[in-house]
Structure 1
Amino acid sequence: MFEKILIANRGEIACRIIKTARRMGIKTVAVYSDADRDAVHVAMADEAVHIGPAPAAQSYLLIEKIIDACKQTGAQAVHPGYGFLSEREAFPKALEAAGIVFIGPNPGAIAAMGDKIESKKAASAAKVSTVPGFLGVIENPEHAVKIADEIGYPVMIKASAGGGGKGMRIAHSASEVAEGFARAKSEAASSFGDDRVFVEKFITDPRHIEIQVIGDKHGNVIYLGERECSIQRRNQKVIEEAPSPLLDAETRRKMGEQAVALSRAVNYDSAGTVEFVAGQDKSFYFLEMNTRLQVEHPVTEMITGLDLVELMIRVAAGEALPLTQAEVKLDGWAVESRVYAEDPTRNFLPSIGRLTTYRPPEEGRQGSAIVRNDTGVEEGGEIAIHYDPMIAKLVTWAPTRAEAIEAQGEALDAFAIDGIRHNIPFLAALMAHPRWRAGNLSTGFIAEEFPEGFIAPEPKGEIARRMAAAAAAIDHKLNQRKRGISGQMRDASLLHFERDRIVVLAGDTYPVTVDSQEGDLVVTEADGNAVSVMSDWRPGEPVWTGTIGAQRVAIQVRGLLNGVALQHAGAAAEARVYTRREAELAALMPVKEDAGSGKQVLCPMPGLVKQILVKEGQEIKNGEPLAIVEAMKMENVLRAERDATVAKIHAKEGDSLAVDAVILEFA
């Protein structure tokens, strides 16, 4: 077994690999760029080596830098994590030449499967079901349009060396193919150093289901069940679960056996994932193979009880797989949410900045469920523009799917992040969504259910009653604190003042009576329903946790002038708690309207201006592209929202802009 390994990656996946290596008694070496000098993975590793400036192309993507770091530290093997160099055939070849072991598949398997075009050819030869498409290299937009016309719309344009949603576009017409071809090639070049793309038929109402495989160097290959990854936006996975609510045992067996057959055909000898697009009728077609550890591997680990990183390390060291296919058992259900630094209310645009608050939920067993949080950040750390905006992967396991979803929703409610925009409100709303809970999924789920984008819904029904009760309890606690500071608590006769209150939540009023009985709080609603509200919450804490009646509840809390902002189960609202007289007066106060302007195009996220597509004085039409801004490896096309004339252009190509910086103005 290895004594020391180097992790050629950063962030949460580097931290996750270090944890397993530490448990196995293996020393670890981290590498870091200028931007990651104070990163968590650097502090966790036994040693760390600086490899260059912040841009990945000048640090994490340089093979010679990684090999030099191995030689400096005596690392015997390298785990690539995912992304970066993990699927570059040249990387394991260079490591082998330097006498260093690659903890991943052999170069031949990467060449056959890592290239999306070649992998489809190999799959077809292995008699794996494949999607209709053109697997040759496409040279220009005109060629792409011709191919798409022949296949039939809609089509998917995809980077050959791609992954993670980069270099992917869906096109429904010839004009969309031409534009998507250009964007996909550009993103592919900047993300993978390879601008080749291909075109294939896009399956309508599809589901994305993948099979986890693991092979060793002795000819053994097994599959470890499936993961459903249909909840996506911009072709990037948002929520994953294992197993899939679609599959039955027979379909699982067929998919697994095809995945193993393909793996055997290319002598696969590590962890890998064979991805399929599936129809609602359980038909399935090979999509691609990722020759690396997947972001969503924890859900497989949770239902199998296996550590995939440990298996990869042992296989790389020459050990045989410790189990056979018959010994693979699936137990319970696991759900993973990807927590991203992005603003779901602004079309999921990336957000950067310092994590002034980072308080993840408690890990470990919570009743019948288990909570796991894979992360590479800490409070006070910074989310930089140079890398993927993932903050954490929150995973819950429970005996059933419904219980795993409930546990995930509760864990998201207890996950406090501030200082940047993030997608936790959206993830929490998804956990409460009836269609998600029913397992009626497709890759179009987000676009279909949130066609106008995401706006946190106002609380209704039982959710609103919980939040109103919590608001009353919070107000009671704050009043106790104020009176304790002022000395009023010495006079018990003043306490009756707090009993009758009005909670104003999202414009609705909830009359309540609050009684404190030997430390417990009882909130009686207008209909006479009395609920016990218990919590050890203290003023200033970002999450209120406790019980309301028999229900265990977590609610995000942020202080406001004369109130609190609450977030729970995907719903968000401001709450203010008044005396009866205060409520009467507050109802008379005028509401200030925000003035807006539609004459400016603002930069929606911190990013680099790649192109300005219009000129001053030019007349533009609704929907016409105006500029392209790149942030966190994704190119974002800004379009006109109405017919107008460009009056002034404030930015130029190559400018690095802050969020809401003015790009151009209309007349």
Structure 2
Amino acid sequence: MKQLKFSLLPAAIAAVSAHAADYTNQTIIVEDSKMRPGAFGLAPESLALKDTAALLKRVPGANVNRNGPLTGIASYRGQFGSRVNTSVDGMSWKEVGPNSMDPPLSHIPAALTDNLTVYRGIAPVSSGIETIGGSMSAASRKSEFADNTDFEFHGLASLGYSEVDNGLTSSVLGTYANDSHRFHASLSQEQGDDYEFDGSQSVDPSQYDRDAYTIGYGFRQGAHELGFDYSNNDTGHSGTPSLPMDIIWVRGGVLTADYSLQLGGSRSLDVDYYYQDMRHLMNNFSLRPNGVLAGRERQNLTTVDGGGLSIVYHLPLSGGRLSLGLEGDESTHDGFITDRNNPMFGVDNFNGAEKNRYSTFVEWKGDIDEGLELEAGVRYTQVDMDSDEVNHHMYGMMMPVTVLVDNFNGSDRSQTDHNWDFAAILRQTLSSELTAEVGLARKMRSPSYQERFLWIPLEATGGLADNRVYIGDVNLDPETAYQFEAGLEYASGGLYVAPRAFYHRIDDYIQGEVSTNAAANMIANSNTGRDALQFTNVDAELYGVDVEWGYEMTNDWRLDGTVSYVRGRQRDKGGDNLYRIAPLNARTQLTYAQNNWSIATEVEAYAAQNDVADYNGEMNSAGYGLLHLRGEIQPATGFNVGVGVENILDKDYEDHTAAINRVMGNADVAVGDKVPSQGRNLYITARYEW
């Protein structure tokens, strides 16, 4: 198969090694897929992307819930947020924002992302803790060991400009390594104004400002390999128009360490560790007039302290490979709301809210017959959650507040869940051209700290962005999903097609229901005119089909595409639809490529979404179609230039997985309307590798 080095956003996905040293192409990897015609690497730094989550729209079944330019929340087959296990550099970094202003994929800017791995379909138990909604992992760019004792200096520098938001991105990575030592350092900067749509209108505030840097060192001797990395994120004023507050700053870092030992007999040991300490300030008055106009200039200072450890031992067994793992992570979240004009105002949003997970798993993968592969595993996880007592400046002076504080502080806040996951996937090679796959799984997820410990009606809901206030329930049960999947992979000549169908039956699914708590409803109605919603266990189901395909017409011309459809609804309580599910959508791209240049045109189409959630008043969205044009050229060795026009026809549209506008005073977008997507965007990028 011809591999194209300078390809442009194909819809098919490259299946290459997650650890390949490739400074040229950043790639999306779909685990357990085969390299096939039409599949080749992506280069996000050639596309002026702001966050890695934007790449998910090219993955069958995946999407993005966006509340701002830097807040792309991963969505897969209708599940999103904490239901999707999203790790960064092999570990489960936590969000410091209780409204997912810093979702996991935002911790590494797109320009510093080496690859994004997505497990298509049922995620194996080895891929992480709590994988009920799938599993994906981002890896940052790092140094790689050289082949000899001489040190080599390599690196990459990139620049990008996008017209739609007057955005500028830049990054630089330098590596210095031989066969025993490796060093690296990187820096990126991203800045942009409010983005435009429908000619000259704009979404205010949608500006962004983020700096990030990493440093790292690795050592290798014999069978031992050791590495240390530190990454720091400094996000400045960045708009989140779908949320009640904007990002004023996010600051802090994550220290990671990894160790691998190659033992005799194809045995190995992998150890990973991380420690995270981050702080976040948000408010409703610096970037928008809401607080000033309402006389409530609120700000919320939140923190997260946490860490995790993973130890996995691999060994050959019965013609396959057995993995034994011990994993765990701990996190503590705090949030305190104040008013800059009222020094007496103070609300314990979250006070010492803990979620600690301790897990072990065993998984085996190998051939059980000629052409028949089995991947099976079981995982046990103990989840311990707790919270300190909370308080409110109106305690003892306002009856509803006093009742809520006393009820929460008097409740049994220490909760322990015992969760069992099981997954089994069979892959049968039917011929040299056709492979079939069937999978079964049972997956569990404990409530998030917001779902359990949100004690007063607020919108700190993990980025739901539905303009409703919620309260939690310390007695929530874990979600339990029973999953079934069937799929085919066909490759012949220049054609590749891989359809998958799935069904998930979820018991104790957690979502909002109208609260019966009189005290909570009194507060909610006084602030919003509506009752609060309370996180509640319901029964639900998700089902659908997604397809990826590609056709290599000639050595120069390729077609690629994806089709995704998912339906989600309750199985009880009237069969209401589940919230924020992307409608039927498809992408098709035609690419013409030569040795040092390529050009591609892409059509992106979404149907209308009328299956919306009634419980929180989710709005319908209209269908739309977009046309994009992209090109890339290598005028000299190591130097690449990318140029393109997105949404060429300047289509005025709203993505269904976007949310509603919360910002007063925006002449172009009314409060309560869907936040429009970006209009026509001309971009240009340049990168140099050495």
Quiz item: 1, 2: which one has Cα Rg over 2.2 N^0.38 Å, for residues 395-450 alone, as calculated, at 1.21?
Solution: 1
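Match the computed value 2.9 of distance in nm of label points 7 Å out along Cα→Cβ at positions 363 and 611 to one of the structures 1, 2, and report its label. If you can, show how the numbers build up before the last one.
Numbers: 1: 4.4; 2: 2.9.
Matching structure: 2.
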Quiz prompt | When relative contact order in percent (Cα under 8 Å, 6 or more apart) is computed for each of 1, 2, the largest belongs to | solution = 2
Quiz prompt | Structure responsible for 7.1, with distance in nm of label points 7 Å out along Cα→Cβ at positions 211 and 579 calculated and labels 1, 2 on offer | solution = 1
Quiz item: A value of 25.8 was computed for Kirkwood radius over Cα pairs in Å; which of 1, 2 is the source structure?
Solution: 2
Exercise. Using the calculated result -1000 for helix-only ellipticity at 222 nm (-39500 (n - 2.57) for each DSSP H run of 4 or more, over all residues; to 500), pick out the matching structure from 1, 2.
Key: 2
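Read the figures in this text as sums done on the coordinates, not as results from a lab. Keep in mind that this is a model prediction, so the values were computed, not measured. Cβ atoms are built from the backbone, for glycine too; each structure is taken alone.
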